[in-house]
Structure I
Amino acid sequence: MLQDIRDKSQGIVVKIIVGFIVVTFALFGVDALVQSFNSSDTVAEVDGVDITRTQMLQGAETQRRQLISMMGGQVNPALLEDNVLQRRALDELVQRVVLTNQAKSLGLGVSDAQVNAYLLQAEQFQTNGQFDENKYLNFIRSLGFTPLAFKERIKQDVLIQQSRNAIAGSEFVLPYQVNGVSKLQSQTRSYDYVTFSLADESEGTSVSDDELKAYYDENKDSFKTPEQVKLNYVVISSSDFYSKVSVSDAELQDAYQASISNLTQEERSASHILIDTSDRSDDEAEKRLAEVQAKLKSGESFADLAAEFSDDIGSKNDGGNLGYVEKGTIDPAFDDALFSMKKGEIKSVKTQFGYHLIELNDITKPDVPSFASKKAELEQALIEDKARDALLTAHEDITDLAYASDKLDAIAKEYNVDVLQSAYFSREGGTDDITSNASVIAAAFGPAVLEDGQNSSLIELNDDQVVVVHLNNLQPEAFQTYEETKEQVTSIVVQNKAVESLKTKAEQAKVSKTTSWKSVSEAKRGQDEVTSLAFSLPHPEAGQPVVEIKGLSNGDLALIRLNKVGSSDASLPDDQKLAYERYLNQTQASLSTQAQQDLLKNKAKIER
């Protein structure tokens, strides 16, 4: 069917549709076009509000990108499957409509000015404390939003958050709750235990061929070779655009000026003698200053005079030393005087604090690299940035080429790259950077590639690389023979028999009078794994210990006899009490918010 559409894409009907799209773009922009399509394809209705397929698909794509951004190569490919993402996206959209309707019914609202202020102040969109439009546009583009759609999303987020904040702000914690948590945390347990080693038991366990064959026959479905795919793929990198971008001399000069502007400014080391005018008149201060200047001319040291005459208690005992300062960091009058002086010069100046006698001790200037020494580095950085932008601009063209053909040759030819081939790999992924990428795995086993034989959509590997994949070959799922699985079956059967044997020994040890127990007294919570298991047991009643068999993380078994549960009477430190209070408050706020959302959703009329 897809091929039929492609074959007929030159018809008059298609040209009319394309003309409509062009006119819509020109008059109203892409957002209007998306909205026009939204209204005709409803996938759910919540209290009379439609949720469109376009919204669901965009939500799924946003979730896909967020998962990849948060988890990188660690994301489970199963989470990136289209049906999973679309189901989660629809659930989220339903929830958002429910909460938005509630906020509007409460008379809440958000202005465009609030949204703009929020975006301008968001740290993730700032560079050196200023709003960076390029960073903002790149971010929303990475999520698949247009600027208008993103601002509407933020407006809805802020609106919804108002009611959530109201619920969270109404929560409070009582002293008895904090005390209850404190008592639980300070609880101690006294117990006896004995462990049984699975490794030791496995070494002494034997199995027959009949047992192995019987286990294989009963569990044959567990021994399958999963379906595997081999892919053809093309990788387009930002480096492929290096020869297509250029850097002008003006751009190099701008980059150079920007790089040296971040270097440390000139600094000056100074000492001063302050004649304060807060408790003396100007005439008195001037006479005192003249006295100091006369003593300087007679040969007395600046440091000694500062100790005797300066009213600056912070520096007088250090010879009036102010250390190194940058221009613009001190009083303007003092600043102007200091940065007009020559090294070793002494000058007087009046500021809002009084009269200063300033001595300039030293000048340090940053080591500014020459333009010639930085040119190659700056040129390469600019080329890399431009090539990265060129790759981003090419995303749409690459996507169109991937859709327009059932092969990768057109993309390879257009961008002068090779069509590469992967090794076979399963849904668990392969061993190289391409086949271990979660998005590539999800696409390879998605219906478009696996069932329809189409090219995948463009897949972003990172900021500098994208890939499009195509199915080369499929190896279906197949049963492994008994001979192929014998070693694996042996390991399973031996371990199963060993575990059953350990359970029998542990049950016998429960009632045996010769069991060699190890005793632990007043153990604290989280002390070790056995202690954690002891804290999972119920309290002893009527003086009778509680005895249970528990499994350890390494496969061993532990027989635990809980004898006593104790508590500490020590008073709780204030910082610990505050931590418990915050924890309880956050927990209650989260539970209350979720309960309110569930209530609203249950009351809403939802049709899917």
Structure II
Amino acid sequence: MMHLENNELNVIRKHPLFVGLEESEFSELLGACALKHYEKAEKVLYSKTPREGLLLILKGVAEVFVSRSNQREVLEVLQKDDMIGFSSLADFLGEKADNPERYTVEVRAVEDSTCLHIPYPVIEARWHDPVVRDFVLRQATVRLRDIYASFAEQVKLANQWGESEPFIRRIQDVMMEPIVVVDIEDDVQDVAEIMVQKSTSSVVVLNDSDQLIGIITEKDLVQRVIAKGLGIGTIAKDVMTPHPYIISRDAYYYEAMSSFLMNGIKHLPVMDGGRVIGMVTLSDLLRKKNRGMMGILQSVEESTAETFHELKPAMYDVLGHLISDGIPTVHTLDVMTKLYDRVVRHAVVLALQSLREKGEGEPPVAFAWYMMGSGGRGEQFMLTDQDHFLVYADPDSAKKQEVTSYFEKLGKEIVTHLELAGYKRCQGLMMASEAVWRGTLTGWQDRLRGWGLRATNDNLLLAHNFLSFRCLYGDEVLHDQFVKMVKEQMTTSRIFLYRMAEIEKETPVPMLDHPIRALFRMKREAIDIKKHALFPLHHCLQLLAAQHEMIGGKPLELIEKLKEKNVLSAQTAEDLRFAYEVVLRIRVEKAWNAYQLNEATTSEIQFSHLRTKDKEELMMALKTIRSLQNQTLAF
């Protein structure tokens, strides 16, 4: 029998896999197991190594992780009495992986560890015991829950730490270079002098092959040298942190921030092809918040009706930075949409709070609040007119008046708070403060049915604006019911879709095979980029999506879904994405320039004001949108 310390033997004997066994059977099964010792940082399991059982940790700590671009994403940390290998239980249960690459996770020892390897035959021999099966089931489900929680937390962090930097910035844009290097045999006194001379809080330790083997930080010098009274004769190898956490140069800002927060570190060497090329620190990233995002996010959450107006200048400052930095327009709009979404959600929260303070209490039934128009499409880069509506659950007949009254007040409160934030009231009164833009689920069903029966031009325009809706606040179950209802109405109202197509035929995208002056048939060389480009694109995507029972969603999301359903070819989808980016970029740049010059914003684009490259790309974009229009109207 293997050599086990008494405490280790006791742990095994009391483990659910072995508890209750006769001594002879226990000895027999234990004899089929093996004791495994792992040094700190040693791999316990590799990603492509076939699993042959479970490991019971008797001593030490291990971490389960995924390797990506020279970086580790830790999924969970396991300690004494925990078991390693539950992700491979499918093999034991008969779901053998034909491709070993399915084993994507790896395990390494965080400190010197001892594990008992329990092969599958031992588990099989104990599988008849309900205690064993219950233990395995509970462990697997708990592990699944914890992993999901860990994943959700990392996603939350990715969103929490601002929008522009996490989703746009790459580490190569924020890292410090050149890297400060010391040798493994350098005296710590020399290392400290180098850090002072270079004004750096960390240095990397490389071997003779220029491979990273460690890092030394100010904290290391304090804790491992000064605190221990060490001096001359102490070398870098003695105080460095071996195998430091690293990050790839093309990783995103939020990935570095997550690594700092999850691992409790403040320095990350930046790698490129196995070579250290820079260093990024927590303070580097935190300084980036001065560009506005983190501060704004905090300001949004802390804002009140009295301070709401202070958000607009700060948000425009972020927009200005994104545009001047040359961030792709689609990404810029994604950033601003997420920022504006926070603002409008907070406006709803403040509106609900205001009603409570006025004695109106809590919402009497479930409700959902929606943005539509440019806000619904995710195209809002500057604060525009309000476009939104409100849906609430059907109340009992006895409470109908009470419920109607409450949501009338809520709709007006939301409009008031959005106005304080900088959103003008909609001239067309398409707002939740108006009776026609709020109502019960049944009321909305009747309203949509009425649009279908009376497919007038006005109702069609309302429908186009409405069909770009996005739910920003409210009850998810009610939202699902609402979306299902809208799909059913669009499916049964084929005449409505036909009339939408008929109207679209009256405003074709300008032809591209004529000289510019004749092309647009205008006295001036100009084009209304909303009327002749964006609206036809939106309307065609809405029509195609509705035909295939897809409702709502941003333009790029609809393009992707239509491609997945083979409504659009991969090439057509790519062409449409390019066209959309071109049209948006020109629109955003021109509107932003007009704002800076304190000029009236217009969607009319003068060709004489466009660069040659922009003219060429716009003509290509219009051609692509015209092709989509022809495809859509052919049905």
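Comparing structures I, II by FRET efficiency 1/(1 + (r/R0)^6) of positions 202 and 338 (r between Cβ atoms, R0 = 41 Å, to 0.05), which one has the largest value?
II
Here relative contact order in percent (Cα under 8 Å, 6 or more apart) was calculated and came to 24; which of the structures I, II was it taken from?
I
With Cα extents along the principal axes in Å, for residues 178-401 alone derived from the coordinates and found to be 85, 39, 30, which of I, II does the value describe?
Numbers: I: 113, 72, 35; II: 85, 39, 30.
Structure of origin is II.
Which of I, II yields 1.8 for distance in nm of label points 7 Å out along Cα→Cβ at positions 370 and 394, as computed?
II
Using volume of the Cα convex hull per residue in Å³ for the comparison, can you identify which of I, II gives the largest number?
I
FYI, it's all coordinate maths here, none of it is from the lab. Not measured: the values here are computed from a predicted model. Cβ atoms are built from the backbone, for glycine too; each structure is taken alone.
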